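Taken together, the values in this text are just the output of simple stated rules run on the coordinates, not laboratory data. Remember, predicted model here, so these are calculated numbers, not experimental data. Cβ atoms are built from the backbone, for glycine too; each structure is taken alone.
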Structure 1
Amino acid sequence: MTWLQKENNINMKTIKSGQIWTYKTRVNEIDSKVAVLAIEKGIDGQNIIHVKIDNLRLFDSYNNLVSDRIDHLPISERAFLESVLKVVAQGYFSLGEGYYLWKSDFDLGKGGIWDINLEQVISSIESNFGSCEH
């Protein structure tokens, strides 16, 4: 469990595995929620928050719906706290294959974490869904 204080905000937020949060979504994804899969210390001692995000609308460059979720996303604690609004539920979530692939790369110095807010992360991921040439 981690106690943090948001800058310029006297309210403390506690982040725990299994929490489901509302967050500052993109306009077309107001029903989207972010779930905390795990919290771990990075090599710099800062917390890494592992999340999954549901009810998204991710499109490719041809405006085809590509995905409605992100199953694993590692984000800095600071960026997570800048993004989230309130806890709305509690659940249990497995880490899934995405976490273990990321962890393997991270341990080799090849995997990173996002340090921008969730809205920006989602837009950045979506921008990489270019067209697929077959």
Structure 2
Amino acid sequence: CAFVRRKRDEGDDMQIRPHHILCIGNYVGHGYSEEFTANMDVISKRVKAGEPFILTEGADDLCSACPFCSDGQCTTKEKTDRYDKAVIGIYGLEYGREYTYEEFDKPGAFYNVCSDCEWFELCKKVDRDK
């Protein structure tokens, strides 16, 4: 992916797009590729440890290692944009604002957003096993 990290006035903050909050919540070490999984390992640990992140529109720090990211855009943009819009609606989020993982206290929200995601069945299993 020709992802270019967007710089913020506040510095080099971690940037996460809305639906990736749900992905992080059910992440158990599986990914699209070794590179993606290694990146997800690092970012999910940082987010779950309470490190603040900036909610960003479009490609984020997870997308930087995604095989479906091309020239800074998701090749499944329509689907990921729909997921992002749904997450914004569920949580009342604003792009460009700083958040922490602890602010996302709606267990099972992914059931209303991600039913056509290829990882949905795994996430259901992870959610049931929590």
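For mean count of other Cβ atoms within 10 Å over residues 39-46, the calculated result is 10.9, so let me know which of 1, 2 that is.
It was calculated from structure 1.
One of 1, 2 was used to calculate helix-only ellipticity at 222 nm (-39500 (n - 2.57) for each DSSP H run of 4 or more, over all residues; to 500), giving -6500; which?
Going label by label, the one that fits is 1.
Tell me which of 1, 2 gives 12, 42, 34, 10, 1, 0 when you compute P(r) over Cα pairs in 10 Å bins from 0, in percent.
Label of the originating structure: 1.
Between structures 1, 2, where is mean count of other Cβ atoms within 10 Å over residues 87-94 highest?
2
With mean count of other Cβ atoms within 10 Å over residues 63-70 coming out at 12.4, pick the structure among 1, 2 it was computed from.
1
Compute distance in nm of label points 7 Å out along Cα→Cβ at positions 47 and 103 for each of 1, 2 and report the one that scores greatest.
That would be structure 1.
For relative contact order in percent (Cα under 8 Å, 6 or more apart), find whichever of 1, 2 sits highest and give me its label.
2
Taking distance in nm of label points 7 Å out along Cα→Cβ at positions 31 and 55 from the coordinates of each of 1, 2, which one would give 2.4?
Of the options listed, only 2 reproduces it.
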